[in-house]
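Laboratory data are not the source of any read-out in this text; all were calculated from the coordinates shown. Just so you know, these numbers come straight off a predicted model, no measurement behind them. Cβ atoms are built from the backbone, for glycine too; each structure is taken alone.
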Structure P
Amino acid sequence: MVRHTLIVCALLAAGAGISAQAPAPLPPPADAVKSQTGMASKVVTPGAGADKPTPTDVVTVHYTGWTVEGQMFDSSRSRGTPSMFPLNRVMAGWRECVALMTVGETRRCWLPEDLAYRGQAGRPRGMVVFDIELLDTRRAPHVAPPDVADPPSDARRTASGLAYKVLKPGAGTRRPAAFQRVTVHYTGWTTDGKMFDSSVARGMSVTLRLDDVIRGWTEGMQMMVEGERTRFWIPQSLAYKGEAGAPRGMLVFDVDLIKIEE
């Protein structure tokens with residue numbers, strides 16, 4: 001994953017692409033838009049909606065990077081796995097380029113060396129070119145949702161007292177059964193806004209059985225489809241029930257159902 005390749009060793013100060021074939025021409029074309037910093041970009045495929053990442057968001061991307069000579073040096077697409085990372089932890093040119101994008105958009109970005117690797121040993125020198133596809137953006141997990149203290153009026157409730165609100169619709173109609181294994185991303189907060197657990201913060205999704213989790217999760221996730229993101233307000237009776245060392249009271253979780261495992 002790029003979190004390791006880009007954040008740890010490649011960018012630490014990057015992200016997405018479309019193919020392993022170098023774009024031509026590699027220098028910015030006449031219709032690319034250049035910013036005051038010297039970064040140039042061009043929309044390849046428009047996105048949907050108007051929301052753009054904020055500087056502290058965690059983004060999920062596909063990307064490919066080339067030198068201006070046309071040599072590919074990194075690609076999430078060649079690895080077949082999208083990359084997730086905090087936008088404020090990548091190179092300056094990436095931050096600037098991705099901040100212009102909407103979800104679903106693919107953009108080609110030409111980054112001068114002072115916005116890219118800045119002469120780091122073992123990294124490409126000079127201008128580099130990235131194709132970036134913004135797959136998703138979400139608030140940083142340490143930033144609690146504004147409605148964390150109490151379910152909003154548009155949240156739905158079940159007979160058990162579980163409240164929920166779909167944040168991002170999924171695809172298809174298949175829903176997991178209570179005994180199935182699922183792969184998820186999640187963040188949990190207490191109602192005073194303290195994050196106590198997050199796979200997003202760790203940058204690694206989690207696979208688990210729905211009969212091995214708290215009752216609120218078991219109930220709530222059976223209502224989800226793959227690709228869906230839902231916020232759950234889970235009362236203590238459906239959460240940790242006062243277990244030693246566990247957070248008390250109502251808990252709030254944002255959960256992404258990535259995959260229902262066979």
Structure Q
Amino acid sequence: MASAPRPLVAGNWKMNGLGASAAELEKMIAEAGRFNGRADLTICPPATLLARFAGIAKGSPVAIGAQDCHAEASGAFTGDISAEMIADAGGSAVIVGHSERRSYHQESDANVKAKANAAARAKLVAILCVGETREEREADATLPRIERQLNGSLPDHFDARSLVIAYEPVWAIGTGLTPGPKDVAEVHGFIRDYLVARGKGTGEAVRILYGGSVKPSNAKELLSIANVNGALVGGASLKSDDFLGIAAACL
């Protein structure tokens with residue numbers, strides 16, 4: 001059996017953070033050396049901080065990513081940024097298909113796939129989010145929902161260097177609620193089997209993150225579940241102590 005992929009802990013700052021927030025990034029960088037070779041760390045700040053954070057983190061163990069991108073490389077798309085712009089600013093990853101984008105901006109699976117392909121075009125890692133609503137969970141429709149999202153959202157070509165999957169049950173994001181370990185194991189196992197079937201020999205190595213109210217107090221239990229290769233962290237990533245506390249659960 002192949003060894004488990006090296007864990008990744010990624011922080012999604014959402015629409016939070018001003019210039020003074022660089023102090024939290026600097027604290028993360030100061031302590032990140034202990035994770036070198038054992039866990040990877042990525043912070044995805046708002047677009048206003050992307051280039052600044054990339055400059056601060058350059059040469060450090062902390063990678064910087066973005067929270068979204070447009071599918072096109074350039075053009076008349078006011079307010080959007082392209083994957084190429086993210087790379088040019090120093091980013092190495094981009095979140096695509098987060099449930100808040102799918103819901104608030106009506107992004108379809110086809111939209112998400114186009115963005116994932118754009119990330120590959122710009123040589124960024126796509127952190128592709130999937131997850132079910134509370135209604136789908138209660139209707140025992142979680143796995144069909146995940147399968148539909150994977151069918152429609154995966155990029156045309158992927159491997160472990162270009163793709164990360166993040167399972168985030170929509171009902172757990174920011175609520176303090178989390179699925180039980182058996183539920184997480186079931187979904188992550190399903191995603192792993194799907195990737196192995198689609199990945200042409202690379203699906204075993206693609207990292208599958210859990211997201212949704214991850215915090216230092218529950219990280220150890222969540223990260224010990226089979227096929228959980230790290231976490232996509234929301235609010236707890238805004239403070240270095242919390243983010244590093246979650247990352248420490250990988251060690």
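Brief remarks on what is shown
- Among P, Q, which structure scores highest (criterion: Kirkwood radius over Cα pairs in Å): P
- Comparison of P, Q - label where mean projected area of the Cα convex hull in nm², for residues 30-141 alone is highest: Q
- When FRET efficiency 1/(1 + (r/R0)^6) of positions 86 and 182 (r between Cβ atoms, R0 = 30 Å, to 0.05) is computed for each of P, Q, the largest belongs to: P
- Structure from which -11000 was derived, helix-only ellipticity at 222 nm (-39500 (n - 2.57) for each DSSP H run of 4 or more, over all residues; to 500), options P, Q: Q
- Among candidates P, Q, the computation of distance in nm of label points 7 Å out along Cα→Cβ at positions 78 and 238 that gave 4.7 used structure P.
- Structure with the greatest value (metric FRET efficiency 1/(1 + (r/R0)^6) of positions 110 and 134 (r between Cβ atoms, R0 = 25 Å, to 0.05), set P, Q): P
- Distance in nm of label points 7 Å out along Cα→Cβ at positions 118 and 214 - highest-scoring structure of P, Q: P
- For distance in nm of label points 7 Å out along Cα→Cβ at positions 38 and 174 computed as 5.0, the structure of P, Q it came from: P
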